[in-house]
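Dropping the structures in below, format is structure tokens.
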Structure P
Amino acid sequence: MSHGPSFEPKNAAVKWVDTRLPIFSLIHGSLGPGFHAPRNLNYWWNFGSLAGLCLVIQLISGIVLAMHYTPHVDMAFDSVERIMRDVNYGWLIRYMHANGASFFFIAVYIHIFRGLYYGSYKAPREMIWMLGLVIFLLMMATGFMGYVLPWGQMSFWGATVITNLFSAIPVIGEDIVTLLWGGFSVDNPTLNRFFSLHYLLPFVIAGVVILHIWALHIPGSNNPLGVDTKGNQDRLPFHPYYTIKDIFGIGVFLLFFAGFLFYAPNALGHPDNYIPANPMVTPPHIVPEWYYLPFYAILKSFTVNFFWVPAKLWGVLAMFASILLLFFMPWLDSSKVRSAKFRPLFRFFFWILVADIVLLTMAGGRPPEGIWPMLAAVGTVYYFAHFLVILPLLSRFEKTLPLPESISSAITKKSAK
């Protein structure tokens, strides 16, 4: 971690507070001139702060919505409609929360892929990477429970299908499902459990975000070159150089967010969720929200029993393994070079991985018929092959490009050209 000058308050009141509760020193050292970051960070580094902004939007809008929502199967759907129609600006707050979840996942997915491309999971930043993945898992759980709360058709049947997956686990599977349901079917106890946890987990996410930022400030930020900073010539004060960059990024982000909010508020949702939940009518095609589709495709890609193990269990194991695998990235990719800028083969396979995940997203949103099950199976095979076969082989045999001596020398050379 790189520190600038220590904080010396000039205002007597600020000094009095800071000597007793050093909150101003903490801000100065973490987000102000007291914290120095690599001087070559590009706009891909904005998505961490954008994810933080999305979390704040979700927390505030969610607290307001909880004041008007009724977690009961007979009243949940109507309470959401009342929020939309009768609560002052309720439609805006509800659309802000629903679309905010999608934008939160967009920011986090880009943040994760940036980390994969530039090797931000490598030593000494393994803990930052793993805490980020914990945040991602908590987001997935929170988002799923929130999707159930409107108690529309897709909410009810999505909850039924996804919670039933745990029944594939031998011995304890049925007990886990009963615990999640609070009974023997998706009903009022299920809705109450999900509402309670959906309200709680964002605050847990906020706590892990603090740990994530704390872990980041120990080794400092990675950078596009993937080389360690050497002295003050490689660093800049976070404020004002990167705060102004973040503010610009937030402005652009809010333009896109407002565009969806006011002109296409239901573009990222499912129309069946505007139909009240009916346990007697199954939708023709049950799908989760778009940000779960790659993992849903992996789940559906297993259609045949192997070694006397049911296909359903293989699918569940593969779906969870596809996320847990990312925790082992610091060891699966043992190359000493961090950034893909100096790893031509790694960069090539990285973009194949991106295309593969796009394919899985498309396959996850289609009915399991025609060519889509085969494409989902191919995408699943490549996903696991990328992490378990290709990355370890690249770490051993790839010929990397020469690294610059320092960030400042690379910038000087680029300026000279």
Structure Q
Amino acid sequence: MSGPSTYEPKTGFERWLDKRLPIFRLVHDSFVDYPTPRNLNYFWTFGAILTMCLVAQIVTGIVLAMHYVPSVDHAFDSIQRMKRDVPFGWLIQNVHAVGASMFFLAVYIHMFRGLYYGSYKAPREVLWILGVVIYLLMIATAFLGYVLPWGQMSFWAATVITNFFTAIPVVGEPVQQWLMGGFAIENATLNRFYSLHYLLPFVIFGVVVLHVWALHVAGQNNPDGIDIKDKSDTVPFSPHATVKDLFGTAVFLLMFAAFVFFLPDSLGHPDNYIPADPLKTPPHIVPEWYLLPFYAILRAIDFAVGPISAKLGGLFLMVGAIAVLFVLPWLDTSKVRSMRYRPVARWFFVLFVAVCLALGWCGAQQPDLIVAQLGGVQIKVTQLAQLLTAYYFAFFLIVLPILGLRETPNRVPDTIAKAIGEKKKTPVAAAPDREA
């Protein structure tokens, strides 16, 4: 927590407003004098980067909504018209399309950082859960937005995903029909997805406000996972954190701009530049790259287990892959937050990141693609995805609970100041023996 406010109004207007609406005091206490751990690295700049991405998506989305036509007959053409006839429409559309990928890239780095440094541990459980809620809303918003261009991949991805709801007993078909607005994907579906896609970013913004509030109540974590003991462990938010955030955001914007101006279509699927045709199925239906790991988990189950069909089993696994993140703070039994001091957990974490990347690769491939052959036995993408999915869940449900009880971590310094002091100590090389 930041402690007592240090804000002092300097003008008569500031004193008058401070008694009625202390907005300047809030800004000063939250972004100027807020005590920040002095050992934060550049992984902590992704909070500012994500804020920038969210604002960019909302602003560009509002402009695009003025020109988009949510109709199966005109949706595809309206986007092409935007890019050609609307002043700077090509730039706004590119920023919005590329911005979705940049948003997910930043949020994945942000989440992996939280996993590595134990940012989900007490007293930050609510902070972590709110972050997962934001991620879940981002997935929903991205899927809805993927349908709006009304290209081949948009239409058939919507068809595949909505059909999965039919696997749910009793309520599956009514939920599917409610999502589609009828018995097939048509104008009603596009209108529903358009309205929800426009609404959800503002919901995300509201949850982000709660997320930042929870951050200021519980305080920031740090690479060493050490609680702040006194003022020697902290520095004021400005200029220390603000300068670092600005630099990190500027570097990220360079990559963002490179895709916007030089590779705007490289992150999308080529089939989505073909108008939707309900009578022609693409050879391979895939979502955007940032949803591929979950798509691989969804397809990993290709067999029925008793009354549970393969479709329902895959749906359960995909939902469970996100649901397990909500209970992560109670699954990790280690008393040490940061994996910087947990050498064994660190290797399991590196393997977990590799598994997530491999799941993304599996999601982009044909299920029957042969990836290896061992002793005459062919291993297909589906079997590889099953193995990777098993480790994904084992990491949360087996590795973290057991490792926290069995692992012997390295010694954790008492304070952040001591941790920084120990890192600065370097062994001095012995002087060579001149008589030798």
Structure R
Amino acid sequence: MSGQSTYVPQTGFTRWLDSRLPIVRFAHDTMLTFPTPRNLNFWYAFGAILTFCLGVQIVTGIVLAMHYVPNENMAFDSVENIMRDVNYGWLLRYVHANGASMFFLAVYVHMFRGLYYGSYKAPREILWILGVLIYLLMVITAFMGYVLPWGQMSFWAATVITNLFSSLDQISGGLKVGTHVATWLWGGFAVGDPTLNRFFSLHYLLPFVIAAVVGLHIWALHVPGNNNPLGIDVKGPQDSLPFHPYYTTKDAFYVGLFAILFAVLVFYAPEFVGNPDNNIPANPLVTPADIVPEWYLLPFYAMLRSIPQKLIGVIVLGGAILTLAFIPWLDTSRVRSNRFRPLMKQFFWVFVVDCLVLGYCGSQSVDASLHLGGIEVSLVWIARIGTAYYYAFFWVLMPVIGLIETPKPLPDSIAKSVLGPAE
């Protein structure tokens, strides 16, 4: 908890403002003097990095929207016009396109860090659920943004994903809910010009919704305060430091390093994460050999593709994201951090590898296979095993291991762990 405010207005104007709109007090209490655990490591800098990414995406997106034309006959050419004729348009487009990948890279690190250190456990359940909501909004926003260049992969990705909704007709009876949703998204009876307009409008709107939910996420963080690598509560002033200057400078340093990595990608490999087929104008009469989403959605695409029945595949896909919201109640351990959970730590790293394997499976052709010990194994079967482990990790291992595991002893306090016992 942040405790009582220590802000004291120094001038007549700030006293007048503070009595009517205490925005300076709010900034002072939440960004300067907010007590923060003194043992936060590098992995906790990704909150600031994600804020940086969101700001970059909103600013570049607003400028790009000034030049983009959401029309099926002009969209592809308008992107080319941005690249060739708009001053620094190539830079804006590459920063925005690669910014999505950097955004997801940072959010995945942030999520895995939260899983490892138990940042979802009480009293931070709402904080975690808001984070899952932000992730879901990011997935929707990124998918719609992927469609806007109106290249081959854009068009066919939109066709494949929106058609998934039609499978819901099997569980909605004669209501045909899935067909109605797909028709609304299309704006007609197939992916076309109205679809592009809808996706452009939603893609422009959703980042501001994300920013609002991020505000709630930060608010929810400031109620119980930060978790920490030890997963123990702050027990006194000796366990914490004011956020400024200690963590503002630390976060600024890591944001700078992240920006350098970002710049390297933009200036030296701007098409590294792109699909070459998306540099070809959309053609409804020519289907690409392999239709794949962006890399950050590949694990879920592998799950979807590994299930032969369409409806079950959609349920598995949706359930994989929905499962994340239940984690605070699935983990039965009284210890937060995996640092002190020797058994769970091993299964956690297997889970990380499992996600990477699913991503690889999703990036390959549907009939691809691997040779393991002289045996040819279909990637579809590997994806099925990976999907099974994904669900088992949350719905079986988390509840069971929390009950049977014997954790290591926890430190008495953060200060004693950081500074060592007093002499």
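Some values worked out for this structure:
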item: Top of P, Q, R by distance in nm of label points 7 Å out along Cα→Cβ at positions 96 and 304, largest first; result: P
item: Identity of the structure behind 4.8 (criterion: distance in nm of label points 7 Å out along Cα→Cβ at positions 64 and 344, calculated), options P, Q, R; result: Q
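Read the figures in this text as sums done on the coordinates, not as results from a lab. Source: prediction; values computed, not measured. Cβ atoms are built from the backbone, for glycine too; each structure is taken alone.
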